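Dropping the structures in below, format is structure tokens.
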Structure P
Amino acid sequence: MRFTLTAALVGLTASPAFAATGPFFSLGNTDFVVLLAFLLFIAVLFYFKVPSLLGGMLDKRADDIRAELNEARRLREEAQTLLASYERKQKEVQDQADRIVASAKDEATAAAAQARVDLEKSVARRMAAAEDQIGSAEAAAIKEVRDQAAMIAVAAAREVIAKQMTAADGNQLIDDAIAQVDAKLH
């Protein structure tokens, strides 16, 4: 009600109706007709309760905005909680990754040390095997040299005996050998 009274007063004071010539309260004066139409329009608005409908719509819109703001606050709090949770999980995953890397480094160091020890053992075994092969080859070479020396000595002795021996000495040696065999067998 206050709004219409104020509007009417403003409309009357600010209207150009006072500038028109002739009687103001006449249907021939367009200013008066416009004023009547305006007042009738205002009355129709109040009769159909348009201001209260507009106020209700504005209140409903304000309530909707308030609900949306509350929902936005709730969603923001959930997002902050979720962000904190993800940051905590990321920190845990980073810590776990750091532990895995440290463990891998330790295992790699241990594996390298074990490989070094295994390599030293392998080299020692190969050296021992090589020394055994060298010893076997040396023994085989010595045996072969002795066998060759014995064969050469036997051949040389045969030649020397063959040159110095006569047929009678040969027959005597054969008879002595037969006698030795006969004595050993009986």
Structure Q
Amino acid sequence: MRGDSELTVLRLGHRPGRDERMSTHVGLTARALGADRVVFAGSAEGPHETVADITDRFGGPFEVEVSESYRPLLEDFEGRVVHLTMYGLPVQKVEEEIRTAHRSEPLLVVVGAEKVPFDVYEAADHNVAVTNQPHSEVASLAVFLDRLHEGRELDREWKGAERRVIPRERGKHVESDER
């Protein structure tokens, strides 16, 4: 968000065929809730195409990338690494420290799928849990980003949109964005 450094979401362990929808939702959640880009590690052309298409239609800025391996990004990242895992410290205990650091340094948020390799836990500056109970990685990402941005991401202005949703109490209204 404004005043913060770059925020990247890294989706680990994408399993083609099995994780298409979940990986797509990780990317869409990252985009909608204040990240600057998502990197899908593995063969994730379907989620890449879907998230890029939504960004083209509903605005950005937001970058979508696919990388064969997560290791180069994780090892070379110059900033703070947050790994979302149910085994980590409670988000409410570390969010202020992470938020303060993010004002001056980039943030990489790692979201797993299948069993996460131990080197990710070791490389992370913070292993963070949104509850210590099993649940969706998409939910963890959404809660984490909202707490990180303190709700500011909900008022984000979108640029370059082909379409714009007009909020209504009932029904749906989408307009071509001529701005």
Structure R
Amino acid sequence: MRYLLPLMLIGTPALAASGPFFSLKNTDFVVLIGFLLFVGVVVYFKVPGMLMGMLDNRADGIRKDLDEAKALREEAQSILASYERKTREAKEQAAEIVAAAKAEAESANVQARAELERSVERRLATAADQIDSARDAAIRDVRDRAISVATAVAGEVVAQQMSAADANKLIDASIDTVSAKLH
């Protein structure tokens, strides 16, 4: 087992070939010539330069893609920041609108209460005026009835106590008073 690895290294194909090395019958020499010709053709047609150019182009494309991705990321971050700012502004605006609406509602509430109080006061004043007017009308009505009853009673009393001559004198005096006031 210990000698197996050195024996494997000794048994290479180059050592297995027989004869001189620089002969076309030596396969190792033919393979070497083919390899050198291949490398020569590859170098003559500038394949390494083309490969390097392709790799450089590929690297430039990758670099451009990375730069574009970086620019897109920055743009996306700025758009995100803009939307976050707009969202924040919209929330602030909504809060201001709600506060203004609450203040307006409170003001309208206070104004409605004041208007209701004024309306109640006007109605109370109108009702008091109507009560006073009704009381005055009732008092006048009672006074007028009392006067007419008193006049009727007084007329009956005077008619019963007065003589015909006194009644004629009163009628003549009344006619003179009316004619003096009419002229």
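Any read-out appearing in this document is the output of simple, stated calculations on the displayed coordinates, not a laboratory observation. Keep in mind that this is a model prediction, so the values were computed, not measured. Cβ atoms are built from the backbone, for glycine too; each structure is taken alone.
Structure above, values below:
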| quantity | calculated |
| --- | --- |
| Structure (P, Q, R) behind the derived value 0.97 of Rg/Rh (Cα atoms, Kirkwood Rh) | Q |
| Comparison of P, Q, R by mean count of other Cβ atoms within 10 Å over residues 32-39 - largest value held by | Q |
